[in-house]
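Next up: the structures, one after another.
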Structure I
Amino acid sequence: MNAVDPVLVHFGFHRHPFPAEAGLELAYAGNDSQAPVRRLLARLTRYAGPVTVVGEAGLGKSYLCDWVAALLESRALVVRVNATDLGGARLLPLVAQALDLDPERPAGTSPRVLTARLLALRVSGRRAVLLVDGADALSDGDLEDLRRLDALETARGRLLRVALFGRPGLRERLQTLPQLARRLGPGVRLTPMTRSDLTSYLDHRLAVSRDPLWIDPVFTPAARRRLLRLARGVPGDLDRLASAALYLAAGEGAATVETGHMGTAARALNLGPRWLTLPRLPGFGGPNPLDALLHPLALQARS
């Protein structure tokens with residue numbers, strides 16, 4: 001039997017508003033949030049070479065990757081790869097397998113066979129798109145595979161569109177590979193949300209996760225202000241802080257999330273001022289048990 005999430009029961013949510021891995025049902029489409037999606041789709045359409053999407057941790061690169069994959073899958077064969085999960089596997093065989101080719105056969109990853117398969121897709125009215133999340137983790141061998149895949153073309157142009165998602169510095173690394181660097185298309189850079197947009201993002205997450213008949217506030221006004229201030233425009237940090245504070249409040253049976261819950265969550269996740277640390281329990285030299293409670297939440301950083 002699955003354990004009941006105390007946050008859902010205590011606050012009347014039908015889904016967690018700030019999960020570690022959010023599905024597209026929580027997608028926020030207000031204000032400027034769709035601008036990166038539009039820019040990426042436009043670049044994939046207009047430019048043949050690889051397109052990069054870069055941003056610091058927590059700005060939603062993985063979420064953007066999922067969003068674009070969902071938008072394209074009805075009219076394209078989307079190959080989505082998380083480079084951090086390759087575990088020593090090479091990129092080229094994975095792509096060949098996604099194209100219904102046998103990478104174990106000597107010819108399964110040959111340029112001729114790959115080109116024929118991609119050309120057949122195009123003739124059928126579908127494009128092939130490769131989305132690589134966590135592209136910072138690609139090995140030198142994977143980058144060589146990427147170069148080989150990007151070079152597949154006919155007289156009418158390249159057959160595989162590529163988007164690479166990673167941290168700042170990814171594009172500079174690609175620039176060290178001349179054959180790949182020459183084909184790079186314009187990149188997309190993710191930046192922190194404005195205070196107004198982040199506020200709307202928070203309200204949207206709460207609204208789509210809770211029955212509208214529940215009118216009691218989840219956060220006190222002061223706790224909301226502190227949450228938005230601590231998140232500094234980074235939606236991934238807001239998710240982690242809000243989730244941790246919700247669990248703390250639910251565990252205490254508090255009617256709403258207070259500023260104290262936000263402060264404890266921020267210290268546990270190392271998102272507050274550097275000089276703040278979790279308080280020690282009186283008479284005990286060891287760490288506060290909240291360290292153990294919230295430590296797993298510190299591993300939920302969204303890329």
Structure II
Amino acid sequence: MKYSRLYACCMVSLFIGSGANALTVPESGQDNRIEWKMQQNWPTSGKTLDMVNSLDGKFVFMLNDKQQVQVYSNQGQLQGNIPVEEGVSAIDIAPQGETIYLVNNAKETFSSLAVSFIVDIDTAGAPFKGPADAPVTLTLFTDFECPYCRQIIPLLDEVLAKNPKTVKLAFKNMPLKMHKFAEPSAKAALAAQEQGKFWEFHDRLFAEKKLSEQLINKIAADLQLDMPRFEKDMASPENQAKLQKDLVDAQAAGVTGTPTVFINGRTPKQRNLEGFQAMIDEELQKKEKK
């Protein structure tokens with residue numbers, strides 16, 4: 001994308017300055033009407049031939065003279081190396097880096113590569129269904145007032161039924177600010193988890209088309225929860241910390257809407273049983289090869 005390339009060109013000297021010359025350049029300064037300040041600086045592998053930034057600023061893609069595109073986080077952490085043909089001399093990317101475009105002047109060819117990022121998501125302490133030690137973890141970020149989150153439940157149940165020994169479903173809250181009772185519902189479900197009834201509470205919440213404080217309390221009473229304990233747990237700092245952790249994890253994973261599903265940190269291309277199962281089978285094959 002032209003924007004990302006322009007941004008990258010403006011920042012290139014700050015991103016990849018290294019060696020003796022870079023050490024003599026001041027990290028900040030001003031000349032006439034221009035001010036500058038070093039933002040990042042990290043060593044790279046090989047001579048950089050071309051580079052581009054993702055539009056969201058999360059990733060830097062560098063083509064080097066070792067026939068590689070190296071992908072870095074915006075903090076300089078190497079995410080991986082992508083091999084390319086000899087002669088590739090220029091790159092560009094789709095806005096979020098989901099596609100890399102390569103120009104090979106030696107062969108006079110253009111090619112594109114689909115790219116997906118595998119993210120690490122901490123599901124420790126999260127409510128889950130399935131074997132705790134399952135080789136495949138399906139992580140769901142959801143909102144109790146999101147109609148699409150309600151619609152995906154039958155699909156997830158079908159996936160679990162088809163993979164009873166190999167798949168675990170981990171639940172992560174991501175209440176959207178536009179939904180008034182999404183956050184109270186999330187806190188209520190986490191409070192119910194303390195009494196071993198998270199999934200019962202979860203199912204009741206999604207069975208309702210319109211949530212309210214009165215309904216949340218009614219569900220708790222119907223499930224015969226210890227109400228004083230339930231109310232205390234809902235308002236506890238520990239409950240708020242769990243919810244906040246889910247939100248932080250969602251942001252780190254690049255989640256922007258609900259429902260969002262990851263399969264061992266990968267985003268399925270197709271949101272249907274066939275698409276989910278294909279990725280699950282791929283993950284199981286990886287485990288078998290290790």
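Figure out for me which of the structures I, II the number 26 belongs to, where relative contact order in percent (Cα under 8 Å, 6 or more apart) was derived from the coordinates.
Structure I accounts for this read-out.
Comparing distance in nm of label points 7 Å out along Cα→Cβ at positions 112 and 248 across I, II, which structure shows the greatest value?
I
Consider the structures I, II: one of them gives 3.2 for distance in nm of label points 7 Å out along Cα→Cβ at positions 56 and 208 as calculated from the coordinates. Say which.
II
Matching task: 1.54 is the computed value of Cα Rg over 2.2 N^0.38 Å, for residues 72-175 alone. Pick the structure from I, II.
The value was obtained from structure II.
Bear in mind that the values in this text are calculations on the coordinates, not laboratory data. These numbers come from a predicted model, not from an experiment. Cβ atoms are built from the backbone, for glycine too; each structure is taken alone.
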